[in-house]
Structure 1
Amino acid sequence: MGEEALIIVYSHDEAKMQDVPERVDFLSELIALSTYANTKNIIISAMEVTGPVDVEAYTQATRLASKSFPKLISCLKETRIWGRHYLIWEHRPDVPVPVLITDLPQAERSGPLLDSIMKLLRPRLERNWNLFEEVAVEIHLIRLHNEHYVIAHICHHVAADAGTAAEFGKEIIMHYHEIMRGQKPDWANEGHAISSSRKRAVRVHKNGWKEAMVNSHRGIMKMFEKPALPLGRGRSGDMAQHFPKRILSEEQTALAIRSASQTGVSLIDTLTACSNLAIDTWNAERNLAPGILTTAMTVNTRGRFRGFETPNNSSVIFFRSLPEERKDPSAFFRSLARMRMRYFREQQDLTSMHNVRRMIQILRFFPFRMRRRIVNFVLNRHRFSLAVTWLGAVWPKIVNGRPTGDSSITSSADFCIQEIHGFGYKLHSGTRLVLFVYVFRNQINLILVGSASLFTREETEAFMDLIMGKLLGNGLK
């Protein structure tokens with residue numbers, strides 16, 4: 001980022017910062033600082049739709065929806081007060097959300113659709129998204145045939161998490177329906193777009209300085225741990241990614257959920273355990289001994305703590321397991337569930353947030369370019385065997401006040417939504433396998449984002465199939 005991108009404002013009144021409602025919260029600031037080199041931090045929510053799409057109306061609907069999400073149509077600005085640097089939001093209604101219309105090249109229409117779409121979008125995704133000059137969202141309408149589109153809503157993680165991106169998409173297609181039909185759709189007033197987007201608030205237990213020191217030491221030690229990875233034939237240093245996707249049938253989805261329940265764990269515990277067991281099986285088939293596995297599990301915790309409401313309300317749980325702990329799959333499943341519950345019961349997520357905030361406060365003595373180099377280095381020192389991100393049910397249908405696995409939004413005006421592709425692009429550059437899981441229309445969707453530096457395209461597909469086999473067999477076969 002060049003010098004012209006930084007806007008420095010000097011002030012001697014520190015109290016004035018309390019009157020700036022647009023200050024970037026510390027989690028979003030962490031993401032902004034970590035967006036450097038191969039870390040892009042981009043949220044992608046793409047709809048595959050069939051039927052006529054009025055491009056002008058969709059563009060108008062995007063402009064209308066963006067008014068409800070001010071951070072998505074804002075730019076970053078850096079201010080300096082009493083020697084410290086802060087990031088604030090600068091609302092930019094004069095900068096319209098980019099709506100880009102493209103035809104998918106004929107040569108790209110025969111292979112896996114998601115890979116073709118990502119290849120088309122890659123120049124935009126790989127650019128240096130200058131958040132000091134560009135707003136944090138853009139829309140792509142990709143035409144496959146006359147009445148067959150992929151509509152990709154792309155948001156920078158600085159301004160949105162998966163729940164916010166889903167709500168933004170919901171509002172766009174609501175406005176589109178209203179423009180085309182003259183009235184809002186029946187589902188316009190339904191609840192949150194992702195079923196896991198709101199948690200019950202809990203009472204905070206204050207930890208002393210000893211606990212803070214212990215947790216900080218534990219976090220530092222994790223930076224030097226080298227976890228095992230599945231053995232692959234990827235090309236060292238290759239920054240590309242592969243995107244194999246699988247969709248379980250309604251029957252398979254019900255089986256996976258029922259099997260998890262019978263084992264006494266949740267679906268996210270099952271997914272995490274199956275992914276770990278898949279690494280053991282994969283390496284054993286290649287005569288590689290099992291080793292220490294570490295997993296980063298991301299779950300949405302919006303509303304859990306007052307005072308920490310941000311555009312990025314998620315908690316990352318770190319699991320570590322030894323080979324002997326994975327010998328009994330059933331016991332391993334239950335141990336992961338206990339670790340997850342203990343993590344929240346002991347409010348370790350709150351401790352992590354406090355540690356992040358302390359780090360951000362210390363680094364504010366340095367200008368933006370230096371801060372992001374430091375943060376990017378620190379975050380990418382944490383190496384994980386894989387990461388698992390559970391996104392919940394997309395646009396869930398509400399029954400008796402509770403979200404279900406069914407989806408309330410399946411069409412808008414004259415187009416039908418056939419499939420949803422929801423995942424992140426280069427969120428964890430140091431983690432070479434990231435599994436995104438969500439439910440749409442009572443079907444579990446899995447997208448494995450695999451680094452080409454680890455796996456070939458064929459190996460990524462094979463590893464995804466191995467996870468699927470473990471999931472449908474509940475890891476016990």
Structure 2
Amino acid sequence: MAQRVSAETITEITSSPGFVPPGKVPTPPSREELIEQIRQSIENRIDKFTRILSGPLSEEDQRRATESLERAKTHKQQFAQTIGEIPEGFKLVPVLYSKITQDQNAAVHEEYLSNVRSRFLKFIGENHADAARALGICEHGIARMQQGLDPSDKDGRPYDMNIDHIIERAGSGLWAGSKEKDPDQKTEVEDKFRQNHFGNLILIPTKIHDFKNTLNGLQRIGDLQPGESKWILMLTPERSDSNPNFICPPQTPGSRWDVLAVRPKDPFSDIHHADFVVKQALDRLREFRANPVADKGLTAVEEIARRYKRDVVDMADDNIKGRRTLAKIFNDVIEHDESARELEKLLRPLLKETAENLTGAFDQVAENLGGPKGGKLLHNFNGFYRSNALRTLREHVAKLPMAEAKQVADICKVIDVDMNVLMPPRPRETSSSANPHQRSPARPESGRNKFNDKSKRRGRNDNSLSAPGEGWQKNKGGKGKKRNGSRHRDW
């Protein structure tokens with residue numbers, strides 16, 4: 001992708017031969033034509049259900065038609081508001097939305113979560129800190145981004161923000177079939193789907209992200225099938241060489257977009273966020289272990305720890321007669337490998353974040369025990385704490401000679417004691433919280449063992465809270481959702 005996606009380039013990009021098959025590109029409509037089409041489509045739905053309700057209907061048909069009519073009227077109000085309240089630094093422009101398959105979307109999403117998200121945050125923190133300050137992110141939040149973490153204030157409350165794919169993943173056409181070098185990253189970085197290039201990403205407040213999604217939904221893009229295309233009106237950031245806008249610009253004082261909010265403290269959200277961080281840490285661990293030099297160093301220290309029948313994490317800083325500490329041995333191995341060191345810089349902060357989130361989430365459980373939400377909160381935490389993701393992370397944390405890994409291991413040992421009293425594990429779960437060497441003594445340990453398929457997490461949502469229905473969570477509020485992603489199909 002030679003050019004970044006912006007309000008000035010997106011129409012051309014989405015109607016180019018590299019985005020849609022040659023010969024299948026319709027002429028782009030104007031912004032005004034699309035506005036009129038959307039408005040007329042909503043008016044037609046209002047007229048349709050008004051006529052239906054004027055005739056004889058059964059009680060059930062009347063209920064369904066009434067719901068559809070009220071929904072259409074709501075959409076009319078939402079669209080009028082959308083046209084009149086565009087955030088500063090954005091435009092409504094024609095975009096050819098070309099639906100891809102669920103498998104293609106999942107592959108793009110997997111790459112984004114595994115290899116792109118943390119690096120994009122780090123990129124903003126290191127290169128566009130002034131733009132982050134201008135929006136209202138504090139120095140603590142900027143320092144976190146420089147480590148590849150989500151920005152939060154000094155009290156640990158995450159800013160209410162999302163990373164947005166400007167050209168949506170699900171509507172990215174032929175881009176889903178190939179990868180290219182990202183011109184905004186180092187040349188040695190492997191090729192990425194163009195949807196995941198930094199030039200197609202922007203960090204924006206959640207309320208603007210929701211605004212964009214609402215507008216997309218009003219145009220019923222969820223009804224498209226893979227391979228189908230449709231011109232839609234999309235909220236798109238303005239960009240220039242002097243103002244690349246990798247982060248949302250400051251908004252007009254007093255407007256609905258003004259003031260960057262933080263997410264309110266909520267014990268259930270804290271558990272969901274802890275789950276997200278664990279999965280991010282697993283991603284960084286996979287990358288780190290895939291580096292040959294890092295793997296060589298870990299293999300060496302694991303072999304030494306095995307002779308002492310101990311975990312690497314528990315003896316990393318112990319003085320060993322006639323040897324350096326395991327931490328020193330490992331650091332000496334990776335010291336001169338820049339790639340391994342860069343991966344380590346992404347891994348360590350996430351391990352520390354994991355320990356802090358585990359502590360915070362469990363403290364919330366303890367504080368609410370006996371209260372009206374205590375039982376449900378404990379149940380949710382138990383599902384997360386004994387999930388495959390955290391179990392896998394603990395297994396591999398035990399093999400790391402890092403202080404941050406020791407933090408994770410130590411807090412889990414403390415929580416194990418309390419959880420075994422509060423909610424005793426089932427027999428099959430008992431081994432999951434035990435020492436990895438005690439779990440399967442007959443199984444040969446190898447420093448080159450990789451994560452098994454069961455530990456691979458499925459695609460998740462972009463923001464820092466896990467979506468309902470993933471892993472240990474219950475699928476609530478999903479009634480009526482179709483496989484292609486649209487909801488509330490009108491009767």
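Who wins on FRET efficiency 1/(1 + (r/R0)^6) of positions 49 and 425 (r between Cβ atoms, R0 = 25 Å, to 0.05) among 1, 2, i.e. which is largest? The partial results should precede the final answer.
Numbers: 1: 0.75; 2: 0.00.
Greatest value across 1, 2: structure 1.
Which one of 1, 2 has Rg and Dmax of the Cα atoms in Å, for residues 97-264 alone, as calculated from the coordinates, equal to 16.3, 47?
Derived from the structure labelled 2.
Can you say which of 1, 2 returns 1.09 when Cα Rg over 2.2 N^0.38 Å is computed?
Of the options listed, only 2 reproduces it.
Out of 1, 2, choose the structure whose coordinates give helix-only ellipticity at 222 nm (-39500 (n - 2.57) for each DSSP H run of 4 or more, over all residues; to 500) equal to -15500 when calculated. Before the final figure, lay out each step's value.
Values: 1: -11000; 2: -15500.
It must be structure 2, since only it matches.
Given structures 1, 2, which gives the highest value for relative contact order in percent (Cα under 8 Å, 6 or more apart)? Kindly include the intermediate steps, with their values, before the conclusion.
Details: 1: 25; 2: 18.
Top value of relative contact order in percent (Cα under 8 Å, 6 or more apart), among 1, 2, belongs to structure 1.
Bear in mind that the values in this text are calculations on the coordinates, not laboratory data. Worth saying up front: this structure is predicted, and the values here are computed from it rather than measured. Cβ atoms are built from the backbone, for glycine too; each structure is taken alone.
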